[in-house]
Structure 1
Amino acid sequence: MKKSPREIIDSARQISRRGLMLGLIQVGTASVLGLKMRSMQLDHAEEFRMLSDGNSIKIRLLPPARGLILDRQGLIIAGNEQNYRVTLTREEAGGDVELVLRRLAELIPMSETRIAELLDEFGRRSAITPIVLADRLTWEQFSAIAVNAPSLPGVTPESALSRAYPREGDLAHVMGYVGPVSDYDLSRIEEPDPVLRLPDFQLGKIGVEGRLEEVLRGKAGARRVEVNSTGREMRELSRQEGEQGSTVQLTVDAALQNYAAQRMGEESAAAVVMDCETGELAAICSSPSFDPNLFVRGISNTDYRALMDHDHRPLADKTVQGVYPPGSTFKMVTLMAGLEAGVINPGTRYFCPGHTELGGRRFHCWRRGGHGTVDAIKSLEESCDVYYYELAQRVGIDRIAIMARKLGLGVRHDLPMSAVAEGIAPDREWKLARHGQSWQIGDSLNASIGQGYVLASPLQLAVMTARIASGRAVSPRLIRSIDGRREPVPVWPELEGISAATLRVARMGMDAVMNGGRGTARASRITREEWRMAGKTGTSQVRNITAAERARGVISNDQLPWNRRDHALFVAYAPYEAPRYAISLVVEHGGGGSAAAAPVARDILLYALNGGLPPLDAVPPEQRAALETRHNEMKLYAPEPPRGGRTRV
């Protein structure tokens with residue numbers, strides 16, 4: 001159809017507008033490109049000229065400084081120290097790693113064995129992964145490498161921080177340790193932080209270091225560097241420092257921990273000191289210990305084998321991992337279960353002839369001739385087994401187990417430590433599920449005195465003692481603050497289903513153990529009235545005593561091999577009227593609790609109460625000279641000023 005003149009004019013105008021718009025877009029695009037080309041040619045000419053000669057820009061991660069761990073006084077117990085080291089990246093080594101290593105060996109000591117190990121590691125690792133060739137270099141060695149950098153392609157001298165534990169073994173089981181990141185470590189993490197792939201980056205393995213790894217690790221920094229075609233760094237273009245990990249303050253008192261470790265000496269033992277009001281663990285010490293500094297850069301086979309072969313198991317944390325028959329320290333549980341059930345009252349008496357007959361089997365009291373007639377208080381004071389055999393038959397295991405759990409036994413307590421044990425507070429249902437067998441009355445008799453299936457850790461025994469002392473469901477706490485922010489202390493509720501009268505009887509019995517005329521731990525009493533201590537001894541058998549042996553006389557512990565002797569246990573709290581601290585102590589194969597455990601625990605508890613060495617007038621007169629001699633032989637840490645904040649060590 002033929003268009004009219006007006007339509008032809010309108011169409012021409014529309015085409016002209018479109019052409020103009022397209023032209024403007026083209027001009028704008030050309031202008032932007034022109035400006036960009038000008039910037040590249042004039043403003044960045046030098047940078048691109050160097051790049052054109054074979055240089056490139058690389059991003060290198062900067063490892064963050066690990067967060068500090070402090071004790072309750074602010075003393076550093078896990079810090080960082082300067083470490084000069086040298087790394088090599090195979091991709092940047094110019095194709096001949098061995099040649100570079102041999103040139104480096106002219107500057108620092110490197111054996112043929114070490115060179116062979118490194119070549120093997122380079123063959124297994126990615127070409128872009130830096131490998132640490134040597135660390136702990138002197139300043140002179142570090143400087144020599146830096147000066148000779150042009151002849152060492154791919155080699156980078158670095159100044160880094162390495163973990164250090166100034167208190168060595170005192171807190172090793174609490175803090176744990178760090179070590180190089182292994183392939184196994186990476187396989188356990190779904191999306192590993194790239195910083196974990198840095199050469200010899202240190203990762204928390206166990207203890208607080210392991211459990212609070214993400215809190216302590218911090219965040220990596222980065223630097224943009226320019227490297228030439230041989231991989232040598234030409235210059236640093238920019239740097240963003242990493243963020244140091246959080247500072248974690250523990251509830252543990254390093255000085256008290258040190259005293260506890262030395263007081264236990266060479267024994268295979270564990271001690272836990274717990275604040276009865278807050279639940280804070282003032283000391284949690286396993287003996288013997290080990291030096292966690294050995295693990296920081298990878299422990300040698302020789303050192304590791306020596307620790308593994310030691311019969312006292314220094315790598316095991318006996319405070320939370322070790323579980324033991326609690327022996328007579330469990331008798332408060334059985335007594336309180338009987339009182340709450342109404343089976344007995346404080347004046348209920350049973351006669352102890354030295355044994356109980358049940359189904360043709362004889363259950364013996366520790367005193368062969370028996371204790372005669374005893375009541376509730378006396379049963380604890382003299383630790384009469386027969387009293388508890390009789391009580392167990394009346395109260396039943398299920399009630400005993402319920403009471404045990406209320407007091408913190410058979411319960412896994414939530415602490416940032418490794419492999420915290422649950423222990424066993426057995427009942428009928430437990431035995432059926434675990435062993436497929438029905439509960440027997442004889443099982444109840446054994447359990448009533450803390451033997452048989454009953455198992456508890458030193459931590460759990462400290463919790464039990466603190467709950468009896470305070471009457472509240474206090475639980476253990478190990479973290480005091482993170483980055484200066486105090487962890488709130490819960491308001492612990494009163495123990496449910498346990499009357500004040502029942503608690504009073506248990507406390508009176510524990511007081512009689514220490515201060516009664518026939519108390520099993522009277523020799524280890526505290527003589528200062530303001531620090532009067534209540535406690536309970538325990539001895540748990542690790543072997544069966546046959547009827548024939550009983551007939552001819554039970555072999556004494558000191559005549560047995562060490563690993564067949566009884567465990568010695570002791571629990572206590574003080575002061576009696578206003579409980580402040582509770583303590584539990586286990587000496588593996590130590591013999592009797594009154595002789596091997598009670599005096600050690602008494603001294604540790606006195607240190608906590610006094611805030612320093614136990615005063616001599618707090619122990620019986622005949623023991624003061626020996627205590628003074630023992631203190632003079634100790635190598636205690638000198639007092640140090642507190643260090644807070646994010647200071648590096």
Structure 2
Amino acid sequence: MSHGTDVSVELTGGLLHDWQQRNRRATIPHAIAELRKAGNLENLRRLADPSVGPYRGRYPFLDTDLYKTLEGLAYEVDREDGAPAGAREFFDEVVELLEQAQADDGYLNSYFQDPDQPKQPWSDLGWGHELYNLGHLIQAAVAAQRRLSDGRLLTIARRFADLVVRTYGVDGTEIVDGHPEVEMALVELYRETGDEDYLTQARLFVDRRGQGKLEHTIFPGEYFQDHVPFRELPSVTGHAVRMAYLAAGAADVHLETGDPTLLAALERLWDDMVATKLYLTGGLGSRHSDEAIGDRYELPSERAYAETCAAIATMQWAWRMFRATGKASYLDVYETVLYNAYAVGLSAEGTAFFYDNPLQRRPDHEQRSGAEDGGELLRRAWFGCPCCPPNIIRWMSELQDHIAVARDNVLYVGIYAGARITADGLTVNVSTNYPWDGEITLTVEDAPAEERAIALRIPRWASEAQLDGQPVDVGWAVTTRNFKPGDVLRLTLPMGPRAHGSHPYLDATRGAIAVARGPLVYCVEQQDVEAPVDDLLLTPAAVHRAVPRERDGHLVLELTAGVAPAPAPELYPVLTDQPQESASHEVPVTFTPYFLWGNRQALAMRVWLRTERDD
């Protein structure tokens with residue numbers, strides 16, 4: 001598919017709009033305060049004045065926390081209804097520090113430029129993250145140019161990118177970075193500037209992986225997606241964020257070059273991931289030891305890593321695959337990740353974060369989120385490696401950019417939210433309380449004289465959807481006509497509770513049941529049931545009888561579950577011929593949206609529950 005034409009989207013109401021308001025009101029001011037407290041600005045300032053103190057932090061990529069925040073602020077600092085507290089001052093202060101810190105040749109990294117740092121630039125490509133840093137700088141710069149017409153960051157980013165092209169381009173040293181990310185940023189820089197050197201550099205970085213260009217330390221090449229060439233990867237593998245960022249960058253290269261071998265590899269890898277390696281919530285990555293994607297069907301609930309950054313990376317990949325193919329199925333996954341694996345990373349108040357996102361919490365679980373000891377049992381205000389919080393901020397600011405696409409006189413509305421959408425002279429207002437309600441109304445505000453088409457995504461779970469009272473199939477429901485102001489399209493998506501099972505090879509949840517409604521996965525927290533959550537028994541019939549109820553502005557599901565008798569004390573008891581999973585009695589249970597768990601006491605939680613015998 002072609003790139004299409006520009007679409008203007010403004011969120012006007014509903015859950016996504018509320019999330020953006022929270023981002024402006026709470027998360028951004030909180031992050032600015034934490035970044036100041038953590039010393040990120042002093043790390044830049046000390047390059048000119050070492051008297052401010054030593055480098056703060058242990059990682060060489062802490063500049064990216066500033067860059068990701070700046071990318072989000074580019075959407076917020078000039079808002080007509082007011083910028084977040086301190087946003088404009090912070091934005092300008094960081095940009096000025098970056099201008100002062102950049103080396104004469106364009107290099108910029110406060111860790112490697114630090115006068116007390118014994119490592120030299122480009123000396124540790126596996127873990128130095130210098131190109132990863134550049135990638136986030138570029139994305140912040142492009143956002144500032146497009147949203148604010150502020151070219152200061154773009155000048156900085158291009159100087160650094162030009163250094164990389166000169167040093168590691170077609171005629172330079174053949175290297176790759178240990179952490180992919182710069183690939184999609186370079187493609188975006190090409191789109192903004194028209195300079196084909198940046199596109200070429202992105203393609204080179206994709207093509208060089210698996211060619212022996214990177215020294216592997218601590219972990220083997222598979223961790224870096226560098227053990228075989230990208231097109232030969234048998235499955236998504238290694239560090240989950242790196243994998244999805246690399247795939248998103250490769251998809252961008254395909255979008256600009258039309259390389260069919262890249263698309264074939266991307267489709268194969270995506271299909272394998274969705275079929276064997278993605279959690280029900282859309283989370284990616286099952287191993288804590290190396291933040292990695294496990295084997296096929298290795299998806300333990302209580303040990304799910306499912307890093308919040310991996311959720312964002314998966315959405316970036318999904319969106320690009322949709323742009324490349326037009327298939328609605330990619331947006332089905334995008335939506336699952338958005339409302340579950342991504343949304344759960346931020347507290348209801350917007351000022352605390354999960355780094356990893358398990359699907360189960362046992363009653364005696366004491367491991368804290370993140371890599372550090374101590375701290376809160378649930379979400380934390382900040383991390384020593386705080387890559388997820390500013391990533392949440394930038395993605396939250398950009399939600400409207402992933403609602404709709406226009407191409408070939410068709411407006412594709414892929415994600416539903418209260419919104420005003422304009423493309424090619426066609427303006428529609430979307431009114432809905434989705435995802436709590438399946439009623440979606442599109443009213444034409446303005447339309448050109450020429451015929452247009454509006455395509456509405458029908459999620460894979462909405463097999464009985466109706467458009468203007470007529471059944472429509474899963475995929476795209478397309479209406480083509482000469483639209484007039486006041487024309488209305490009414491889409492109804494069935495929102496009955498669903499009981500999900502899991503593949504028989506998925507040992508961790510074989511035979512268990514999970515509950516979903518619309519795009520939302522639900523869970524049980526111990527606060528909402530009198531029996532231990534580990535003893536609850538469900539049947540599909542009980543799930544189908546669940547009743548939605550409003551609580552604190554969200555819909556919870558109320559149903560009746562069985563309670564298993566007290567288990568035998570032996571860890572491995574001898575089985576008898578008697579039924580093993582029959583309930584001794586029943587209790588009322590309230591299921592809450594998964595993204596809202598962990599905002600109360602640190603008690604037990606489950607997404608997957610045991611199955612009751614249904615004789």
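Taken together, the values in this text are just the output of simple stated rules run on the coordinates, not laboratory data. Since the structure is predicted, the reported quantities are computational estimates derived from the model, not experimental observations. Cβ atoms are built from the backbone, for glycine too; each structure is taken alone.
Given a computed value of 21.8 for mean count of other Cβ atoms within 10 Å over residues 68-75, which structure among 1, 2 does it belong to? It traces back to 1. Comparing distance in nm of label points 7 Å out along Cα→Cβ at positions 124 and 300 across structures 1, 2, the highest value is found for 2.
Among candidates 1, 2, the computation of mean count of other Cβ atoms within 10 Å over residues 188-195 that gave 18.1 used structure 2. A value of 16.8 for mean count of other Cβ atoms within 10 Å over residues 460-467, calculated from one of 1, 2, originates in structure 2.
Have a look at 1, 2 and say which one yields 24.6, 78 for Rg and Dmax of the Cα atoms in Å, as calculated. Only one of 1, 2 returns 24.6, 78 for Rg and Dmax of the Cα atoms in Å, namely 2.
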